[in-house]
Every structure is written in C-alpha cells, then in structure tokens.
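Quick heads-up: structures coming right below.
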Structure 1
Amino acid sequence: MEETQKFISENKQRFLDELIELLKIPSVSADPAFNQDVLNTADLVADYLKAAGADNVEVCETSGYPVVYGEKLIDPSLPTVLVYGHYDVQPADPLELWESGPFEPVIKKTEIHPEGAIFARGSADDKGQFFMHVKAFEAMNRKNELPCNIKFMIEGEEEVGSISLGEFVRNNKEKLKNDIILISDTDIISKEQPSISVGLRGLSYVEVEVKGADLDMHSGVYGGAVPNPINVLCDMIAKLHDEDGHITIPGFYDGILELTEEEREEMGRIPFDIEAYKKSIGIKDIQGEKGYTTLERASIRPTLDVNGIWGGYTGKGAKTVIASHAYAKISMRLVPGQDPEKITQLFADHFPTLAPSSVEVKVTPHHGGDAYVLPTSDKGFQAAKKAMTHTFGKEALATRGGGSIPIVALFERELESKSVLMGFGLNSDVIHSPNENYGLFNFYKGIETIPYFYKYFVEG
C-alpha cells in the first residue's frame, strides 16, 4: 500500500475540500422542507464515486430517499467488501446553540484537536466517515493497489430509521452480495487508543400522548379540580424506573444475554477516566443502573430515556392554563436477547396502567431495530484490528457501542453477512447536537487505515 499512502498524502487538501462541499448541503431526512437538498446530496455522492473510479454508479430509487450504489469488481475469485454509509443528517436544531452555521463548515482548533476539526452537521455522522471510504478507494484504485472487489451502498434515511432500506436490500440481494460489510459510523476510544465496536444496542422508539379535557383550561378556575395531563405524564414517566435505576416494565429484562465475567473483565481493560468524562460533557456526577460501571451502562445494558416532552404554553411570558394534552418521545436502547417489537408491545401494554382513570393515554410506536454482536474471532474483526494496530501503532481493543444502527441486523438477516464497525469518531464529536465536529486527524487516519483493512482481509 506504499503508493496508495503516497497518493493519500499528496491529496489531503483536495479530500478535505470535497468533504466541505458535501457538508454544505442540508440533507436533513427528517424534515420534508429539505427534500430537494437530500436528493442533491445523493447526486453529489454519486458524482464523487464516479470521480473516484467506481463503475455502474446509480442513484437507485426507493419508496423514500434514494440509495447511491457503485462498484469496482476486479476479479470474481477475490473477496467482495460492501461499504455502507449514509448521506442524510440529523436536524440542526437548536440553531442558536451553534457557534457557526451548521451547514457552513469551518475548521477550528480545539483542545482535543489542536490540528483542527471540521464543525458542521454531518461531519462525523456520517458524511465525514463514509467519505473516508470513497477517498481510500480512490487512492487504491488510482495506484492499482486494490486487493479485492468493492461495492458501495450509501443511503439517505438512516437518521429516520432506514425506512426504505429493508425493501431495497431484499430486492437487490445479488447486486449487494458480499463477503463482509464495512461500516464507519462509530467511534474509537481516543486518538491514541484505537478500538473497534463489536456490539450495538437495538432500539424501540415510541411517542406517548396523555389527554385530559377537550380544551386548555384556566388554571385558576379549574386548577386542583381537573386532571393536568402534564403533571400526570411526568408522574407516569417517573414510575418507569425504580430507585436503583432499573426499568420497571414487566418482562423488560427477560431473555437478555448477559456478558460473562471474562467479557466484563475484558471491558475493564478499556481506559476510562471518570473525571474527564464528566468534565467533557459538563455534568457534576454520573447516574444509572446499580451494579454496573459507566461504560457498561452506556453499552451493554438496556435503557429508557425521554427524548422530548411538551404540552401547554411554552411561549414568552405567562399564560395560566392547564393543557388539554401532554406528549413525550421515548427511546429504549436494547441489548442482545431483546426483541424490539416485543419490547414495544410490553411498553404499550404497561404505560397506560400507570395513568389515573381521569385521563386517556395513547402510545404510538415508531422505528426500532435489533441489537448486534460481532465475534472477535471473525475474520473481518481480525482484519480491522490489524489495520488499526498498523496505523495507530497500538493494539486496537474491542468495545461495545451504545448507539443503534438497525440495518446491521437487517444485513445479517437478509444478506447473511457480518458487519465490521470500524469507525474513527470520538465521543467528543457531539453528534446529533449543536457544534458537531470531526477531527482532521480522525478523517485522515481513517483514509490511511481503510486500505489496510482490505489488505489484511484478503490475506486472512
């Protein structure tokens, strides 16, 4: 890979300039107002794949936003790697908390990234990360050092649950046939300590509604005599956890595949500074399920969190009303052994029982997905470990991710392929939040490392 690495070194600024152009487009899949921007982003991704040397590049229509596909098949006898990523991004709200425009990419030096970081929505999740693969492929292709076949599948609906991807995958199994799937949508422990995520949590996402009176009521005339849906909703949510941080939904923990003591000891090898962790996100103390460490709570244990709550008057000044409705969005991160559909039903059955008879309760399920585990004995993990160890100069560790990528379980089910989660982000990238950023070190280190994954995967 000597010539490949030389090409990467000579083209760093161009790679960054191209990424910045990609980040300028507000490809927010959750908001219909950005529909054309999402479509424009798909076209630009296709252009970049063509320029990198991919063949048969297509912007494939789906029932939602398109999937961008491209390939380079050099020899049917060689292994085939399918690269997955997503070009859609989260909404940028709240806009007032951004230090610079979310779609006006800027390079800033920070304490973590003295060499600079790209501040923009999607910089780390996932435009900056999937773009590393496009550039690594370009370098290998230009220098005739591509050791195997490569396919790309870059979708535009990951941030809304990959709504159309399941159908696309089922209808294109031959096109997507592969020996391993490579994904960069996760993080590493630090810039000094590389790691590979071997587990993801699943997801169950619901919206709840509590209804009281038909209209908002005057709090002076009716206060204390009629149900207040906001008060009721808060009481109901509070009952979803006990004093030890356990989730109280009956049957919620049934069937969970617990880690062995040896596996928990392996997790204990991961360097972790609790004081630095608290400082990095501005909290005074941690909390969570009793009997587990902070890293375990954030990765191998299931959770239930309120992601949004609203009702009544929230404008400026005062308006003394008792709201007729109150709402909340709730996500449950799941672990191996938990079925998202079953968990959603358990929640839907249990939550209304927490309400008094004076209100009506409605539970609306949204998207979900299964948890995922990659054995460390897998050939793909071993190739990723060797690649990262080679470029970082330090042994890559196996970690469990706390987030969810529902399509990983889908890939295993439909394509019968394992996925390697070789991400290069950091926890400090604040993805999904204002001032999302991605370090230049991480961006370039990813481009440098990815070619070695192909090399070691073929050799393995």
Structure 2
Amino acid sequence: MVAQAPLTIMFWPESAYGPTNQCIGLASILRERGHTIVFAAERSWAGKLAALGFVEELVDLAERADGADDEDPGKFWTEFIAETAPEFRKPTIEQLSTFIQPTYQALIDGAKYSEPRLREIVAHHRPDVIVEDNVVLFPALVTSGAPFVRIVSCSPLELPGPDIPPPFSGLPSADRSDWDAYRAEFDRTHRSLWADFDTWVRAQGAAPLPDLEFMPRHNAANLYVYPAEADYLDTRPLDDSWTRMDSSVRETDGDYVVPADVANRRDDSALIYLSLGSLGGADVGLMQRLVDVLGTTRHRLIVSKGPQADRITLADNMVGAQMLPQTKVIPEVDLVISHGGNNTVTETLHFGKPLIILPLFWDQYENAQRIDELGFGVRLDTYRFTDAELTGAVDRLLADTALRERLAAIGAAVRARDGLRVGADVIERVGTQHRASVD
C-alpha cells in the first residue's frame, strides 16, 4: 500500500527496548515508503533513532539532575527492574501490590511529567497520525486532532475479557478457579490509582478510560502483535478496530555470522539461544545460574548477556555479547531459552522454533503459560527450577521431531502473513484518510 502523498507519522514508544524495537520495525517500512517519521523518545535514546533516518525529538520522563549525562537506552527500566527483582520470586497475585501497581505508578508519573513536552512536539510537527506503544495513555497524543493508533506489543491478555485469564497472572486458560480472586486483588490494588489517572486524563481533554484500563480502546485503529496460532481468538473476540499483526520482526538488525566456536555441529549437539532480554538480563544471579547449568550440557549456546555483561562468565560451550541482533540469531538456532517477553516469543514463533520460558514479570507469565499449554514449549519456575528440569526440558524439546516440524510449519505461515507490513498498512491508511479529510 502506498499513500498518494507523504505523511508525517509520529511514534511514541515506551522507553524499554521491546516496544521501541517494535516501533522501529514499523517505522522503517513507512520511512521506506517516503513518509517522514518523527520519534518522540525518552532522552536516553539520543542519537540512536536519528541514525536510522528518523526525526528524533527527546523527552524527559522525570526531572534530570544538573549535569547528568545521557544514559544508555532503556537504562531507567533496567535499573528499576534490577532494584525490584526480589519481587519476582513472589506469586503473581502478590506482585500486584509490590510490582505491578508501582510500575503503573512510575509510568503515570512519566506521563504527567512529559505532557507539556509532548504537546510541544505534536504542535511543531503536526503529524497526520500518532502511534503509541505503551500501557498507559499520554493524553497529548489523543487531544491534538490527529488520529491515534494504539499498539499492544505485550501479550493480548492486556485486553481483558471474561473468558480469558486475567493479565499478569500466568493462570491457565483451562482452569478458572483462581481467576476471580486475582481480579479482585487487581481491583483492590489498582482501583484508586486508576481513578486518579482517569481524572487527570479527562482534565487534559481526553475521553474517560475504560474501567480499570489505562489505555483507550476507541481509537482510529488498534494493533496488537501475536500469532494467530497462539492467540485467544475464540475466547476473546475483538471488534473491527483491531488488527492482528502475527509478528513484527524488524528488518534493521545487522547481519550475524555464527562464530566458529559454536557453528560446527558436534555429534548430536544442538545450537541454543539464551536471552532474558534487556531487562531480565539485569538479574546477574539468574543469568549466571542458567549459564552454569547449560554449560554442563553437550550443546552449544549463543548468549545475549544483557546490561550486566561484564559480570557474567560464559562456559566453554558458549559465545555471547551484551547485545545481539536477535532476529538474525534465532533463525540459526534449534531452541530458544527466554524470559518470555512478547518480542522474543513472537519472533521465535515467526521462525518456527521451540521455547523454554522462565518468566520474570509483567506479561511474561502469561506468554510462558500460553506457550506451555499449547505445547509449543515448556514453562519453568524461574527461581525454583532444578538443574535436571532445565536440562531435561532442553533434551525433550530437541528430541521431539513432530513438534519441531509443527513449529516449522507455523513459522512459515506466520512469515507469509507478513505482520510488519500489515501494521504499516493500517497506520498509513489512517494517516491518508485523515489527510484527505482536512485537505
């Protein structure tokens, strides 16, 4: 799809790598179609987005200390996760008060602080369409007169419904026995926070939010990222404003050549990718334990070491780096071991590989549960798994020829549906219709 005239398209992703990379994938296609892409980005991304050909407008989410240097992208959330990591050992229902609610509060504080700056950016660039990938609304983006597109790049359980497990819970789809208790605790821990936020959102000129939801549903368009084969299509129908992107595999990652140390297959050894993501990798103890256990196997590993890379010692059967071009690594391996972030899960299914997931926070529990209950991989207890449980899951998945063939077929189908361009088409169509209506 090509618009008749170039558009100005503004993206505002949450500052972590996952949502930002998701938006980069869409924005790169739209830029190739001739559109001007404005990235409003938290200040730690300075220079990173302009280098990809986008207009970069930096935003602070909190007051900066005098003389503070620009930090690495996503550092705020890396440090936040590292400080709160002990909470991830608790059952998900207990995390509602000690992690989920404080995380929403931090996001809301950032929305309030950045509201004037975002209004400046919107007024200056006058975009034809505005795209937000986040879990709380920034009202400046829906009050400018430009159409608003929401992206859900977490698990689709972010859109609650009576016949699907509650978000963040990691509860099974087939057993509803704990759903009501979890929902009641969510209401208890979040009702006041949501009410205050909704009042503030309306004071900025935006429409009221859905009950106990922090983002609007009635937008010019809505996108979400999840393969149809793993989605909750029968139990959570969505209206026509929603478009599913089966995957969103960015095409901007650099090439990756598997290092010779692990490239050559020995006997029946497999090649495995290990990553806990940019945030999960901040848990050095967990990363080192995984490395130590997997170092005892006959398999070869490529390890994304994360932000504390210099504190992680790899075994002899491994290579790794702080960051890797994940979308180029996954096609080369036989198995992925992950934290269950939505990008990694959907990218792994995009390339038709089995998964072992050790969830840490947010939607990772529900991704882990979904992969396990569908038989696409194994969910392990992140802090209580035994060595034998991990190595046994590795060997079991690698030996399951039928599963590997099934996932390869799913991957081919997902790739054929080309979710990245499906999403780009929706954004382009919304902007084009708006431009036509005002010309």
Structure 3
Amino acid sequence: MFSDIADLMKRFAEFGAIRVFCKPLAENDNSKQQIYLGSSLEVVQMFPFQEIEATEKGKDSTYKAKLDFHWIGKDFSERATGAQLILYPQYPEVRLSGFLRGCTNAPNEYLRPIPKESRLFNNGPDGRILFFGITRNSETLAYLANAGSAVANEFRHKHAQGQYPQENVFFNMPLLGRDSKTILLEKLTEIRKGGWQPSIKLSKAGEVVPYKARNGGGYTLEALLGIIPNGRSEPDFMGWEMKAYSRNRLTLMTPEPSGGMYGDEGVKAFVRKFGAPSGNDTLYFTGTHRANNRNAKTGLTLIVRGFNPARKMIEDVDGAVELLTDAGRCAAAWSFGDLMIGWNKKHAQAAYVPYESEKVGAPAYRYLSPALMGEGTDFNRYLIALCEGLVIFDPGSKVMNASSPKSTVKARSQFRMSLQHLARLYQKFRPEQF
C-alpha cells in the first residue's frame, strides 16, 4: 500500500514511467466484463503496443492489440501475459482484457465480477482507482488503489477540487509535481535562449556525436532534450512526440507497404514498374498521391478501402490504404492494422517546433517560439484527413545504377501533411510560447 499519491508517483518514476494517468472504475469494470476505456479510439494512443490482430466477426469485428503490461507494488512488479486492448471500431469502443492472466500478486480479488444483487452504485464509480504508467520502453504499468485507501481518498479529494485535467475517461497525473507540458516548455525556453546549436545526435549509448548531414534539425533538438534513439518506439520527451520543422509540409510517418505488388515482389520491382528515369541511371518513384485522384506521373490511384468518411468509422477491419492501377490491381497496400501501429507511435501528444538552419559553414540550428502543441489524436482522424486529401502519400523511393546487375535501392514511403492542416489531427491544437 502506498501512503499517498506522491509515494505512488515516485514508484512509477522508479520503474521508468514518463507519463501517468488513471481511471476511476465502475462496478462493471472487472476481469469478466473487461475494463471499459472509452468510446473513442483516441484512448488507443495512450497505450503503446507493438502488434495488432484483426478479427472478422461481422458486427463484432475487432482489433486486438497486445500490451507489455505489468502490475506494480511497493516491492514487486509482475507481468500479465494476456493483457490486450480490444478495439470495436464500429461503435467505437475500447476495452482492456487479460490483465490478470499469469499473475499471482495482482489485485485479483478486487477485480472480480460483482453479482447484480450485490451492486451498490448502479454500475457507476465504486471508489476504486486504476493508475497506468507508460514507460519509454513501451511498457504499461498498472496499480489499483482500492476503495477507501489513502491513495483513492486523496484522488477523490483533489479531483473534486479540479486538480487533475481530464482526457477522455482518464485523468492525467503530474509525475514530478508539475505537468509534462510545463516542463517541456521550460526546456524549450532554455534551448531557444541558447541560440545557434551545432548539429549533433545522441548515440544509443547516450553520447553526443557530431552530425554532418544537412537534415539534422530534428536530431539536434532530440539530443538537446536528452532523447536517446529507441528502436521500440518513436523518440519522445515525457510522453510528447517531438517534431522539428523548417518547411510547410511535414512528414507524419514512413510505413512500408506490406501488400500488393510491393509487398509480394519488393520495392525494387515496384520502382522498376511504376518509377520513371531521372538521369544518372536512376529510377525514381515520386509524386503527390491524394485519395481518389489518379496520379498522371505514376498511373496509380490512392484509395482508402473499408473506411466510411461520412460516418467517420472503420467498417472493415481488413481494410487498407491502397495504390491501384487503372485495371484495378493493387500495386501497394498498407493494412489498417499496420498503419494503426505506426500512428500509435505518434503518442497522444505532439510538439511541433520550428527551426532555422545555418546556410554557410558547418550545419547549425536555432529553435523558435511558438511551438505548435497537439493533444488528443486517433486513427480515425488520420483516415478522415487522408480521405479529404489533406494527408498525402509523397514517396521518394529510387533504384540507383538501374541498368547494372549490382543496382541498389532506397525505399522512402512517406505520408505528409501541410502545416496549416495539422489541427485536423488533434482534439486540441494551439501555439504555445516558450
């Protein structure tokens, strides 16, 4: 048992949490009926997952996303081997299941179903508070404060005073006594006041190394924030995804297609068929591809199959974003499941920081105020923007020494968006001075 919320937050920090939030539980939040996490796919962004499985069952079709889920206590940490999010995109609705499987120290007795005749709160909040901590290594930590415990009582008292900002069904908890946005803006202020910064990057060991290429604006900002490259998830600062930008068009994510000709035969065969020569014995596959508009250069049309933009809803869990030939054949495809994993790495919060670069001499950058801060995104918002042509597919793949048996290939599949449309991806989006 923890003595107070500060004691609990300290324990989360010791386990490496960079963000903590909680949900007051209702009587029907239990191991049998699962734990209800909200009626918006937005909550999916708050939990990191590495794989997702689509299950086609008509109206009950779902996505299941496995979590690296651990219960924590004063003196233990225990992994729940079956923990997963279940997404019902047609409602939409998200639930947590399998969170006790394989556990002996988890709060099993407080998460058992309550018989209807024994329920006292009409399935409303019953005093239990479930806390979640998200680590940089994509782990989900959990702690249940029982009804009447010191932590639950303190939360109830401070919540009544409006101390914890609400996000969907969750309440955000300050890890270090202050909220993460305030800490991030303070750090960005230090960086801005430092003026021009030489181009650098952090190694995987956390060492500062020079970065000589001219695309180091993002790497330098991450290094100044102490963000070490991490292969399991996108770089972040206390749960905020960081994006440095100097141009109007921003890259949102760069997933490779897994379906169609591209998935079957690879990027080299794809570029040879749909790319165009551009001198120096190089074939390029480039061009702006907007939904439902044929690209004259490549002869391909981008479609979003299985999503209804009018209802703002996924209607087919096996749906995909596809590039089709004039004959209707699939040249490349990104399944919704794969894209959802990529979008999940965007986190629920993002900061877009403008910068200028030194044009003469060694690469150097300075970062400018304000930052554009986006909070609350979900995969449906991304698909809507894609259908509306606001998110575009803007590739840059190429085959070099194309006529040689030793030709080489560089894959660059990127979805991009103009700065002025970014607000469409977030529930809250505004400039913040620093």
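Every number here is computed from the coordinates shown, using simple stated rules; none is lab data. Just so you know, these numbers come straight off a predicted model, no measurement behind them. Cβ atoms are built from the backbone, for glycine too; each structure is taken alone.
Work out which structure the value 24, 20, 9 belongs to, where semi-axes √(5λ) of the Cα gyration tensor in Å, for residues 151-246 alone was derived from one of 1, 2, 3. Don't jump to the answer; show the numbers that get you there.
Details: 1: 46, 22, 12; 2: 24, 20, 9; 3: 34, 14, 11.
Only one of 1, 2, 3 returns 24, 20, 9 for semi-axes √(5λ) of the Cα gyration tensor in Å, for residues 151-246 alone, namely 2.
Given structures 1, 2, 3, which gives the highest value for mean count of other Cβ atoms within 10 Å over residues 15-22?
Values: 1: 17.6; 2: 23.0; 3: 20.5.
Going through 1, 2, 3 one by one, mean count of other Cβ atoms within 10 Å over residues 15-22 is largest in 2.
If you rank structures 1, 2, 3 by distance in nm of label points 7 Å out along Cα→Cβ at positions 87 and 343, which sits at the top with the largest value? Mind dumping the intermediate values first?
Details: 1: 3.1; 2: 2.2; 3: 0.7.
That would be structure 1.
For the read-out helix-only ellipticity at 222 nm (-39500 (n - 2.57) for each DSSP H run of 4 or more, over all residues; to 500), a value of -12000 was computed from one structure; give its label from 1, 2, 3. Please report the intermediate quantities before stating the final value.
Numbers: 1: -9500; 2: -12000; 3: -5000.
The correct label is 2.
In terms of mean count of other Cβ atoms within 10 Å over residues 7-14, which of structures 1, 2, 3 is highest? Write down the numbers at each step before the final one.
Working: 1: 14.1; 2: 24.9; 3: 17.0.
Max of mean count of other Cβ atoms within 10 Å over residues 7-14: 2.
I have 18.4 for mean count of other Cβ atoms within 10 Å over residues 215-222, calculated from one of the structures 1, 2, 3. Which structure is it? List each step's numbers first, then the result.
On the way: 1: 13.5; 2: 18.4; 3: 21.2.
Among 1, 2, 3, the structure yielding 18.4 for mean count of other Cβ atoms within 10 Å over residues 215-222 is 2.
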